[in-house]
Structure I
Amino acid sequence: MALFYKRSHLLDHVFIALAAALMALNYYIFILPNQFAPAGLSGINTMAQYLFNFSVGYLSLIENIPLALICFFRVDKQFAVKTATNVIVFSVLLLLFQNKVIDIERFIYHTNDGKSTLLAPVAAGTINGFITAISLKHGGSTGGMDYVAAMIHKQKPAYSMIHISFAINLIVATVSYFVYDFKIEPVILCIVYSYLTTRVGDYILKGGKEALKVEMITSHPEEITEHIVRELHHSSTILQAQGGYSHQGKTMLICVINKHQITKFTDIISQYPDTFACVSSVNETLGNFRRDVH
């Protein structure tokens, strides 16, 4: 068990390091050449590089090393170490790119006619959402505000990390207006980047685990259950209920299905006119739930 535990953590560090390498490429190819600030502390670092020509790679190390040490002793050791892996790999590779030790100039995405203006944050935000999800899945993060958020959450569990991140991103977007020569475009690009990072990250983290819960009131519980098993490859739970108005006995079916199966499910219950169904979202399914791909 101890050997398996060590191997699993080693694999976590490998995946996080690969994600960090992709993040360094993302910054050098899409973000830095197109003059907009991404979210969080990285956005502040990007603006500092623009103003003072001091590399994001150095700034990332200077900020994250003390944050990692605080997080290591006060929050969670594994989280701190894994996030430090991300920060170190990202910073070192970015410095190698910027100093032309590794030459990837031909891949930089930027055009003088402005065609890259919107596409750069679209690509960067999408890629960073993937990077964020991979880092979180393996017990780490991308550092910066994630360290700060973890420490705040440790002290104040009731505080919403979403609200904290939103407030910081709003500050970064606002400041970018003044940093990038009083232009509104960098503000819009920051918002686009932040939105895509959040949406893509959330989709990867829980997209495959989301489902729909259906609660049905019907007079045909056996027929509908058989139909669901045959067509959707799921089953249902049968409960006895009572109508609040008529006080007559009713049968309730509860069924959890994949999101893409809602059309087939609608076709099924349309064959039973006296059936009423209520559908709600399920954020995550655990245990023996088949995610049918048909």
Structure II
Amino acid sequence: MKLGIFTDNHSSGLEETIAKRFCENKVDLIVSLGDLIESRDSDSTKDRLEIFAKTKIPFLAIPGNYEWPWKWNEAIKKLTEMYDNLVDGSKPGVYTFKGQDFIHIPGSERNHCGYEVNKETMKSLSSKLDNIDTTKSILLCHEPHYQYGENGTDIAVQAKHRVYNTVKFGRETKAALKDKDYVKVFNHIGNKDIREFVDRNNLVFVFSGHIHEGFSAVNKNGELIDEEKYSPSLYLNPGPAKNGIFAIVDIDNKGNEEKMQIKYKRELLLGKTFYGDLKKN
């Protein structure tokens, strides 16, 4: 099975190009991991969801922290009347496609729109896993789970004040780093409730976004995984689609006797991304 994965599009204007690339790659399923929009208005949500629904390829759409629930629901209601390939991932649950189970979680811990991830969210989701093999399931979430070590899909570049130790993050980072009173730091800021869920259910395949500079691919031991290399575990952040980054994922499931393997290939529509430089310099 081949997947087209993207996240953090933020109304980039690249939607048509990304959708076209997914069609050219003949993916079986398109997955949006959230923050498809930037302005949060209802028309924008509908229009951008429809670009991918129009491909007629099965499309699982998961809200991030930029989607308002009532506006999302309004868009989904209209579109599902027109397209039978659109799957609403706005509620924590399990979507099974061609025998493959996808566990999906919308929103984030620090959500300002309504899709909040917390212990109650994870508890309700756990009750839906009784009849699936979690070791071969893929967890799809906007916010990554907390990780350890030097690598990880939840590593954020932040600005820490040299005296007061206060931290600026997200969109405040770049501006703060121009101030000589701040120094660049790298921190794991993934969701610890999702981490507990991952460990408890032996999940080894997790795809997420949210942290733009955290685009990476590592195995469960935190070791970097090269593109086009099959791995029996994979934590993947495909990178922010607003910068023209997305991923094509191949799943090799040999059945009950052998472990599932996954490989990925990342595409850069706009060439080199500044996020790599942000992490290195």
Structure III
Amino acid sequence: MQMKFVDVGGVMTRCIEAGEKGAPPLILVHGISITSDLWLRNIDALGQDFHVVAADMLGHGFTCPRDPGTPVTVQDKIDHLLGVADAYGFDRFAISGSSYGGLISANVYLQAPERFTKLIINGSGSSFNTEAQLAGFVEKIYTSYKPVLTSLSPEGWGKLLEGTFHDPASIPRELTVLLSLCYAQPWAAGCWEQTIATMRDMERFRPYRILERLQDIAVPTLVVWGLQDRGGVFDQAIAAVSEMPDASLEAIDNCGHLPMAEHPDQYNNIARAFLLK
């Protein structure tokens, strides 16, 4: 595993990379308040079979936009991830996206379907919840995170993430440390607020919803869901998978919103089996 900054269209993009250069490409995408460090327990394992790149999205993690004062749009994030693939020379690739990152990954597919081999959507209420369900969840995230985002210690992040994990003991210590560092950057909280503001404005966010476009996701798709996920409705995931042309569902018990972090070995086996199929 190696951490590096890669020039993506003039934006120095923090990436975590593993695997052989000629192996099948796999891009990992984190969620809204998290960094690519979410995948630290998966990158080396998946790197045994794939050229893995976990990239901080534009305006997230440690990827500062060119102008932090200018709002980063959803379309900017889609274009940036395609730029990550270009920077690594990935003509065709698979993507696994977590939560909000699952929604962004699906939108990357819808913009460039010819470049995809496979898609994994993990615990993504952003993708499959109704507008009313999504609005309620986003409001909960906003009220919980906004007052404390820039002042949390690693221990504070651990407490905040307890609602995201089924078993708080499984919260990775390294993730809490790096989140505390991330939001010490002067631009990070402002970019987070821009993302939340867009999701709270359904008129602006509606063009990027995929619940109404599931039939267009024709690439082989795997949906992975923690059965104790408080951020996404499992019945919505079941219904969504039935609407996609080539999709399957894997549910993980005793698991919250982030199966790749809470049950990394099980997740790695599930993802590997799907991607190599």
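Quick note: the coordinates plus some simple rules give every number you see, no bench work behind them. Being a predicted model, the structure only gives us computed values, none of them experimental. Cβ atoms are built from the backbone, for glycine too; each structure is taken alone.
For the read-out helix-only ellipticity at 222 nm (-39500 (n - 2.57) for each DSSP H run of 4 or more, over all residues; to 500), a value of -20000 was computed from one structure; give its label from I, II, III. Let's see the in-between values first.
On the way: I: -20000; II: -6000; III: -11500.
Structure I accounts for this read-out.
For mean count of other Cβ atoms within 10 Å over residues 51-58, which of the structures I, II, III scores highest? Each step should come with its number before you reach the end.
Working: I: 15.4; II: 18.0; III: 26.1.
When mean count of other Cβ atoms within 10 Å over residues 51-58 is calculated for I, II, III, structure III comes out on top.
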## Note on the structure
One of I, II, III was used to calculate Cα Rg over 2.2 N^0.38 Å, yielding 0.91; that structure is III
### Which of I, II, III leads on mean count of other Cβ atoms within 10 Å over residues 59-66, largest value
II
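Quick check for you: by distance in nm of label points 7 Å out along Cα→Cβ at positions 219 and 251, which of I, II, III is greatest? Walk me through the numbers on the way to the answer.
Values: I: 1.2; II: 2.1; III: 2.7.
The structure with the largest value is III.
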